[in-house]
Structure P
Amino acid sequence: MLLRTGAMHVAAEKLEDLLPQVIRKGKQNQEIVEKFSANRILDSLLEDTSATKEEAQKITTEVVRLLMRLNLPRLTGPMIRELTCTILLQLGYEKYRYQYTRVGFPMKELESLLAQTDKNKLPQVVLDQVLFEYNAVKAKITSNVPPKK
């Protein structure tokens, strides 16, 4: 496992050196490149889902394994979330997958919306769509979807 606990710390650091760098947006929209940290996935799973620590560790380990197989040079936060969602589904954690959903727009859909919508009405149109998606996902979470099949 890649989580920094006890004797695993040194091995985890060496293993994390084999993983891609992560590109994120800084406070002033500048691009920041940082070292990959499996702990950020673990923390976000614990914060954003109802997964137990044991489940979150298992999911995180599988995400890291996938990243190593993919051998990507760089990642972004949204890419990591998408890969994590894939692992959640592969492991049968449908409810956690819904809880981990990022609500928003695919690039092409947003480009089309920007081109077709009056700029004065755009904030309300975007908000309406985001709230629609949020409510649809929330309904799935609160329905009788078991945490694991």
Structure Q
Amino acid sequence: MMSFEIEYEGLNTVDDFLYRFGLEEGGDAQQAVDNAVLAWNQMYLPMLTGDLAQAAYAATKPGSGQVIYPGPYAHYVYVGEVYGPNFPIFDDDSGIPTRWYSIPGMKKKPTGKKMEYTLDFNPLAGPYWNERMKADHMDDILQEVRNVING
């Protein structure tokens, strides 16, 4: 049986190695992934007011390995299905609801109706934005991580 040891100056342990290349838990590489996912998701994220995007930046701790879109409505928007019951509100005499109201505390259920997204701000907006973004930009995210690792 043959054994050998490799020494790198300043890299005496696995932890030293991981730290040197930003690969430790919560390190620069994971922060790069989390920040890249937040940034690349922007063009796929449904947007009316920008609240969902801003909430994600506030709720996500880069380096945690989790990108969080908080709030109960984030799930509905992500899966692209209207949940209800929703009651129409008519703010004018057009006969067309101008907005919808849900009774606080009433459990919402899927209605089977697809959510309609405005494409005015993000032409790629729609359901499952993270999955569609990864299909289009995984190589870009990996390149950002390589750039961090390679210094």
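Derivation of every value follows stated rules applied to the coordinates shown; laboratory data play no part. This is a predicted model, so every value here is computed, not measured. Cβ atoms are built from the backbone, for glycine too; each structure is taken alone.
A value of 0.90 for FRET efficiency 1/(1 + (r/R0)^6) of positions 106 and 122 (r between Cβ atoms, R0 = 25 Å, to 0.05), calculated from one of P, Q, originates in structure P.
With mean count of other Cβ atoms within 10 Å over residues 82-89 coming out at 17.8, pick the structure among P, Q it was computed from. Going label by label, the one that fits is P. Suppose Rg and Dmax of the Cα atoms in Å works out to 22.1, 87; of P, Q, which structure was it derived from? This value belongs to structure Q.
In this comparison of P, Q, the computed figure 4.1 for distance in nm of label points 7 Å out along Cα→Cβ at positions 26 and 50 is attributed to P.
helix-only ellipticity at 222 nm (-39500 (n - 2.57) for each DSSP H run of 4 or more, over all residues; to 500) was computed and gave -19000; which structure, P, Q, did it come from? Derived from P, not from the others. For the set P, Q, ranking by relative contact order in percent (Cα under 8 Å, 6 or more apart) places Q highest.
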